[in-house]
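Undergrad: These are the structures in question, set out in turn.
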Structure P
Amino acid sequence: MNYVIVRNSVADEIHEKFVDGSIQWAGEVGPGWLYVSGVFVEPEPTIDDVKAECLRRRKVLMGLTASSSTKDLDYKRSLGVEEAVALQDIRLEGGTWSSEQTARALILRQTRSALKLTLDKSNALQTMNPIPSNFQEDTWWS
C-alpha cells in the first residue's frame, strides 16, 4: 500500500506509511504521475526522459554507475580518445601494435560503436510521436 501526497494534481511524495494529507493507493504510482478523476496516470514520456535514459546507458557502457556524474563520463571518454590517438600515432609513425595494444584498440572501437548506437537509438526515439511508454526497455536500445 502506498500513501501519496498530491500537489497540483501530481503525485509529489510516495510513502509506505500514512502521512497527513496523503491518499491511500494500492496500485502502481510514482513521483510525477498525474492524479486525474481519482486515478493515478503515468505521464507520457518526454524527449528529456529519453535523453536521460540515453545518458544513463552511456554511463554504464563506459563502466560507470548510472548515478555517476556527467563529468565522470566526459573524463572517461576523453581518456579513451587520448588512448586511441596514442595508438593511432604508433601506426602513423610506422610502428606495429603489441597484442595488448591490438586488444585495447578493439575494445575502444567496440565501445565507440556501442556509444554511437545508443545515441542513434535515442535520436530515433525522440522523433516518435508519441514516445513509447516502454522506451526504457532494452528492445528499443539494441
Structure Q
Amino acid sequence: MPQHKQLIYIIKTNWLHLLGIFLCTEIVTVIYAFYNRSDEGTLVGQILFSAPFLIFTYGLLPLIAFYMALLVLDLLCFSRLKLQPLAIVLIEWVIIVPIFIYWALIYEYWLWLALISSFLVTQLIRSRWISRRLQGGETA
C-alpha cells in the first residue's frame, strides 16, 4: 500500500480519541453527579448534558490544539520513524500528556487526569488498528 494512503488511514483513526474523550467525560460526570447529588432531576440533567457542554465549550480550544498536535506528530512520526506503531503512539502520548498533567495540577481540575488515561487507552487501540492495517490484515 502506498505511504500516503497509510498516513491518511493513520490520521483517520484519530476519531477514536473524540469518542474516548466523550465517554471518559460522561463517566466522570456520572461519578461526580452521584457524589454531589442534590435531587434526581439535577442528576439526569448533569449526566445527559454536562459532558457535551464541557467538551464543546470549555474544551473546544484544547481539543483543537490536541488534534493539531496529533496530526503533526502522526505525520512526522509515522513517515520518519521506522518503529512499530505501538512505540510511536506511546511516544506521542508521552509528548502530549505533560500539558494535561500541568493543567490538572495548576487548575486543580482532575478531569484532565482521567482524560490522560482515556488518551492512553485510545492510543493503544489505535496502535492495534494501525498494526493490522500495515501488515495487510485490513482492506479499505
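The numbers here are math on the coordinates, done by the rules we state, and not lab data. Worth saying up front: this structure is predicted, and the values here are computed from it rather than measured. Cβ atoms are built from the backbone, for glycine too; each structure is taken alone.
Undergrad: Compare relative contact order in percent (Cα under 8 Å, 6 or more apart) across structures P, Q and report the one with the greatest value.
TA: Q
Undergrad: Further, regarding this structure: Can you say which of P, Q returns 1.8 when distance in nm of label points 7 Å out along Cα→Cβ at positions 12 and 52 is computed?
TA: P
Undergrad: Taking Cα Rg over 2.2 N^0.38 Å from the coordinates of each of P, Q, which one would give 1.19?
TA: So the calculation was done on Q.
Undergrad: With helix-only ellipticity at 222 nm (-39500 (n - 2.57) for each DSSP H run of 4 or more, over all residues; to 500) coming out at -16500, pick the structure among P, Q it was computed from.
TA: Value -16500 for helix-only ellipticity at 222 nm (-39500 (n - 2.57) for each DSSP H run of 4 or more, over all residues; to 500) corresponds to P out of P, Q.
Undergrad: Could you figure out which one of P, Q the value 2.3 for distance in nm of label points 7 Å out along Cα→Cβ at positions 100 and 132 was computed from?
TA: Clearly, the read-out refers to Q.
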